[in-house]
Structure 1
Amino acid sequence: MTFEITQSPSSDAKAGGIHVPSADGVVKWFSGDVYSIKLTADQTAGSLGVVEAWVPPGGGPVAHTHADQDETFFLISGELEFLNGDSVFTAGPGDLVHCPRETRHRFKNTGFHTAHMLFFYTPGGSEGLFLEGGDIPEPGIQVPAWGPERFQGPMLDLFKKYGLAALPEA
């Protein structure tokens, strides 16, 4: 899998429609996952944020909530275990999962293959966490998982800025 770093589209919702070619987006590494930010709240007058994700086996975030955004996931390939409130289930290709704001949720790749999905923030905004807190990809290097030390200090400030709260799963 090759990821090329490109710039965000220059169009915005105020000027008409937005076209994001498949190879476009700002690619960031975040805690072992690869995220391509396709649309931001700034580009859509605040209405939407769209992220394309590749989640390797063992990957995915800790359980968390979003104070101000709903989050919707659409699986393209692979399988992910989801926590949505108190429900745990596996989603596969073509499945859609919607998590309303303030609902505890997470996804985790418990399988053997990288999962590929799109997720949508409505309204947009939380995608800024990846842009500000993610790492710039390095060609020829495996995406590193992050240890707990990475989720201290400045990262906690970014969580607050984007309305995220990490929560215990049980």
Structure 2
Amino acid sequence: MIPARVRPAYEADERTQLVGWLDMQRSIVHWKCEGLSPEDAHRAVLPASPLMTMAGVVSHMRWVEHLWFEVVLMGGPAEGPQFDEGPEDADMRVEGVPLDQLLSEYEQQCAVSDAIIADHTLDDVGRHPTLPVAAASLRWIVFHMIEETARHVGHMDAMRELIDGGRGYY
């Protein structure tokens, strides 16, 4: 289920604040995609970044969630487009994939990430045997995911305005 676009309470504990800010940014990803036509979802509007489409960013965010929570933290296999021998930025190459499908996959991946977060302490560190970033704690990973998601939400905000004039923070 897509979380509401609500800031966490001022007096909430650390975990609630971290997860709350991450959830809010995740929900903005969905909001920025509302009402886009299939063409607009796959339209590049930044001349120097042809893969930076709304659909491409959603796919990228899905795979980033997978990477940090399932691969880095849980020690799962390094699988997915980031690890394939294919072209650079393969996770953003989603021509012909419907935006609704990509949003659904992102939502499902966020649910997996949320379950992992719930089952660990913020001080737990990654388990991947070969990735140096596995030294990061869950706290660091959640902070990073807030930063990563918010940065791409900013891209989506600018792209949406260029696509159809849509604006707004939350």
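Each reported figure results from applying straightforward, stated rules to the coordinates on display, with no laboratory input. Small disclaimer: the values here were computed from a predicted structure and weren't measured. Cβ atoms are built from the backbone, for glycine too; each structure is taken alone.
Looking just at FRET efficiency 1/(1 + (r/R0)^6) of positions 105 and 161 (r between Cβ atoms, R0 = 25 Å, to 0.05), which of the labels 1, 2 belongs to the structure with the highest value? Working shown, then result.
Working: 1: 0.80; 2: 0.50.
Answer by largest value of FRET efficiency 1/(1 + (r/R0)^6) of positions 105 and 161 (r between Cβ atoms, R0 = 25 Å, to 0.05): 1.
Which structure, out of 1, 2, was helix-only ellipticity at 222 nm (-39500 (n - 2.57) for each DSSP H run of 4 or more, over all residues; to 500) derived from, given a value of -2000? Please report the intermediate quantities before stating the final value.
Values: 1: -2000; 2: -16500.
The value was obtained from structure 1.
Taking 1.3 as the value of distance in nm of label points 7 Å out along Cα→Cβ at positions 65 and 97 derived from one of the structures shown (1, 2), identify that structure. Kindly include the intermediate steps, with their values, before the conclusion.
Working: 1: 1.9; 2: 1.3.
Attributed to the structure labelled 2.
For distance in nm of label points 7 Å out along Cα→Cβ at positions 57 and 89, which of the structures 1, 2 scores highest? Let's see the in-between values first.
Numbers: 1: 2.6; 2: 1.3.
Top value of distance in nm of label points 7 Å out along Cα→Cβ at positions 57 and 89 goes to structure 1.
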